[in-house]
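Only the coordinates and a few stated rules stand behind these numbers; no lab work does. It should be emphasised that the depicted structure is a prediction, and the values quoted were computed from it without experimental measurement. Cβ atoms are built from the backbone, for glycine too; each structure is taken alone.
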Structure I
Amino acid sequence: MTRKLILPRQRVLVALSGGPDSSVLLHLLWRLAREEEWQWELASAHLNHCLRGEEARADEEKARRLAETLAVPFYVERVEVAALARERGISLEAAGRLARYRFFDQLATRLGCDRVALGHHLDDQAETILLHLLQGTGLRGLTGMSWLRENRYVRPLLSTRRQEIEDYLAAWGWEPARDRSNTEVTWLRNRIRQELLPLLEQEYSPAIRVNLVRLAEVAREEDEFLEATARHALTRLEVSCEGRPAPDPGAVSWRLLPFAELPVALQRRVLRQLVRRLLEGRMPRDWGFTTTERWRLALLAPVAGDAVVRDRGDGEDGIAYLRGDLPGGLRWELKGERVRLWRVAREEEGQVGEEALDLPVPGSVSWGVRGETIIRASLEGVEATGSGSGGQTAGLPPRGRWEALLDADLVAGGLRVRSWRPGDRVAPPGMAGHKKLQDLFVDAKIPREWRSNWPVVVDEVGIVWVPGLAVDRRVVAMPGSRRVVRLRWSGPQGDVPTRYLPLREG
């Protein structure tokens, strides 16, 4: 207890799966709690994931018997984790973690516990770091699991080897529950445990586990230094909080130019710290390196030397105006020399970039966070014969999904380009009635983070074309159309436009 993770006379909730690690943890804390120096008040918590039928119930009973043997209060909750995973659209592993920590948080608060003790050990730490390396990570991922998290969760066994835990069990004489799924190599973490780490240990480095854990300690110390440096850098940006008082305001804004002068490593950390200010210290679940990097580059795009230049929008001459969505229900806006970040109200979702841009015919307009893609319009005279449907006119069919042909005489007024909005509907040829754009996005498996940047072409009546998805039958060019507007959405080199949309986060 040299790290003083648990202070004398604190209340401690022990996460008790019934397996080797948590059983040894509870027994050790129970022994120490009886000493005059510590005098902890212990309780135990078990979450039944309802995934393994009788085995799961047997694990629950094993955990209950241990708690009763030690006269430690025992609390249990049963959660259909498979149903939770389907409901949230996440993996079983992620759903199980969500259910466990939600249960532990709520129970610890109800019981007034100062700490929640987890049974992770040194081998778990080595596996975690190696897993992060294989999946791709930055410095933060190399820190692995922390000894103390959120001033509540502690991992007292993090320097203890798995074999030491087994030796303790043998000396104690207790047979814990054994989860057979921990040996199934269908899971990546299990393959790392069962195959990769033993191979590295035997063939390359006998001390690989200790070396990985030492790497985590060094990475954590350097990460903490960089985080402190980034917090200090925030003072140069003239950060202003709006709405609720800091540190959890409803919106924050800051100056762009001092931000642009920071080293790249600090720029990324500053952006993440500003996000955490709005989300009570947490990052969105689907936030990744790509999210931070694309946002950072978008913010820096208007900066030329020491000047901020206009990109497009409703700002004054020489003033930049950019806007975009981020995971976690966040939206950002660059106007002039200040960046603003705020939480999006539910009714605002999907309305980013709602300022429509005029699309001249013939002509073109740049589209995207930084104008990365182009929508072109041309007017063509057609002697159409034969039959066609779905936007195809005989003799001049669209060249793929990124083109559409409209009957110029049916287009009401001028054309404009905007982002999609809640309630938007289109009437595709050959389909009765209308269809919501939201449903089109889902059917076409368009990633959620792409949708706010997806263009919608409208006239004075309504939607005429959703590139790649549908053209409205009200204006689609048909046999007999005398004048045709050809629309095309492409990248700057005439390539596929979706290459320039935000990448899907893992």
Structure II
Amino acid sequence: MDLSTLRQQNIHIVGATSAEGSAILDFLLDHGCECLTAHDVCAPREIHRHYRLTHLTQPVKAVNATIRRWKSAVTLCHADDYLKGIEHADLIFVTQAWFKYPPNFPKLPEVRQQGIPFRTITQLYFELFPGTIIGITGTNGKSTTTALVAQILEQEARLTGTFRVLHSGNERHVSQVLDQLEHCSPADVLVLEISNRQLIELDRAPHIATITNITPDHLDDHPSFADYVQIKTKMFRLQTPDDVAILNRDHELTRQIQSVVTAKRVLTYSFKGDPAAEAIYRDDHLWWRQPDGDFQPICHRSEFPLRGNHNIENALAAILTTKAFGARSEAIQSALQSFRGLPYRTEVVATLDGVEYINDVKSTTPAATIAALQSLSQPVILIAGGGGKGDLDYQPLAHQISQHVKALILLSGEGATAIAAAMAGLDTPLYYQQTLEQAILQAKTLAVAGDVVLLSPACPYFSSTFGASPRGGFTQLIEELQQNHA
């Protein structure tokens, strides 16, 4: 697909106010596409509010300018007109989760069956970016690893001045970079976080493909866990012999990817210090194997600011990924030492009366919450639960809670019910609350100096119910608590 072809087509964009949909729409407008129809389920009067939900940091003036431009240059189909005329499209751009929304059925599957091609923003990146693409996937840790890889390569670019780094992902605080592609050269690098939903439509592979781990998640997106595993390993099967595959040697499912990898160069990393790996953690240091076979220390664990063994794994993945690109140890060490992590991942929000409040709202699987608990040495009051699926195994989490948590506060929902069932027979005090604010207030009454209040849901649909944004969730409530305390 090239821009000259796009300019000649009748293109429809589904989910126009989303982060992906709006980036695609703006990109097509910027490049002279005139026959554009944008679809969004919201009513016309709600378009500004819907747009703001996925563009949290964009100034109001910029939002208003974008919406004005759309209204003057694009056919907008809202509310009752949603998907109107889409059967006449030459090409349809969809967001990665289009199949999750009931308003898209049965219309979108019907037009696809008629032969109208679907494309995604991820496919646009692969088709239009001229340089090296690094793709990072995995159930947990992919956002942190992607951000760390980007920061290392940005440091390398500052040292050499020979290439540019672009970075995009699933997070609302990470901007899409379609508008920068035309300024890129073959020397540049694009670092992409790639979710399981983006992998479904993917038909090309990154030059360097990295996976963090595979654990049960998004099981409602796929017929079975086996199908989820197939999707997660897809980009490794699409690679060419000239590409590089980077795998977690400590996890059985990621280790097994070696049997389907098509790249000739396969590198592995191991937190457990497996000497067969190319990057390892050993003796409180992070190491990588040099071309002569000897291991070189990159940094001491104390120099890397993030807590938890899971973040050491993420760092090892980032070291190996950037080494595969050609980054020097100097750049890697500098970036590791200065990396401060991402919002909502074991993020320390405040300390009040000696109690640390940590926002880990992005931990929406049992495995992610286990990792968060294992990263803490203090007594923990855990806030978890909310909406979820009953097909996740919460027994391992219940075991960790019984060891690390002095009190568990569950917020109502199917996920909370599943966690409570797994906790049956264990001694950890269990409380129930209906709102996040009530849970925080109860945690405050239970906590004493030296404790940690940790929000780590372990359930996939917590944020949509209780809020994860700075202006509507845990962080804002703790800030208000801090102000009242002062």
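Some observations on this one:
- Highest-scoring label, criterion being mean count of other Cβ atoms within 10 Å over residues 195-202, among I, II: II
- Source structure (of I, II) for Cα extents along the principal axes in Å, computed value 64, 59, 44: II
- Distance in nm of label points 7 Å out along Cα→Cβ at positions 107 and 187 derived as 1.9 - corresponding label from I, II: I
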